[in-house]
Structure 1
Amino acid sequence: MNARAHRWIASIAFAALLVLHVDAWRAQRVVVYFGWVPEELLYRLAWMLLAWAFILYVCEVHWRTDEA
């Protein structure tokens, strides 16, 4: 892929992470999974995993060359 396509993918992923982080659209409810994990905690952990993957992608693709 060329740099323009990677820039487009990174921009879309950033916007998606921003929308998921604000999450005003999501209903706030108390649900427990696996007997002890609250839904909010699972949601935040999933968001952090996606953000971590985004950072890895951006660092691997966009900061591949040393500009020094």
Structure 2
Amino acid sequence: MIRYDIPEPKLSKDFNIDDIHKVRHWYYERTKNATRQERMDDSQKIADSVLKRMGLKKIKRFTVA
């Protein structure tokens, strides 16, 4: 299960290696109990919102075999 209650990390103005570590830790904590399909669905949801902001169509989704 993906945990949506974990707040996003605060990043510095000059995005650096410490910020990368914060983001990786945040993502791990969010998804550590999620199934592969749940992680894929979450990533696709994020990708769809980015594509929408760019004015592009949704892309073909893959499923777990």
Structure 3
Amino acid sequence: MTRMKTVILDEWQITVRVPAALPDADVDAIRAVLDAAAFAERLRRALRAAVATFPALAACRVTVSR
């Protein structure tokens, strides 16, 4: 049997909320941004930068996924 190389220590969830009365066109525009590869990449970069400021997290592997 193979031993796991890492274990999940913690998970976070990000919730994006919009006003219920927001016009569909605005909701569609927001959805397009959230679905864009560029948004996910910026989120990854921001997370990497934040993690890098905490030396205790140096051994951690942090990922962004949907």
A value of -17500 was computed for helix-only ellipticity at 222 nm (-39500 (n - 2.57) for each DSSP H run of 4 or more, over all residues; to 500); which of 1, 2, 3 is the source structure? 2
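Match the computed value 12.6 of mean count of other Cβ atoms within 10 Å over residues 8-15 to one of the structures 1, 2, 3, and report its label. Please list the in-between numbers first.
On the way: 1: 12.6; 2: 9.4; 3: 5.5.
The correct label is 1.
Quick note: the coordinates plus some simple rules give every number you see, no bench work behind them. It should be emphasised that the depicted structure is a prediction, and the values quoted were computed from it without experimental measurement. Cβ atoms are built from the backbone, for glycine too; each structure is taken alone.
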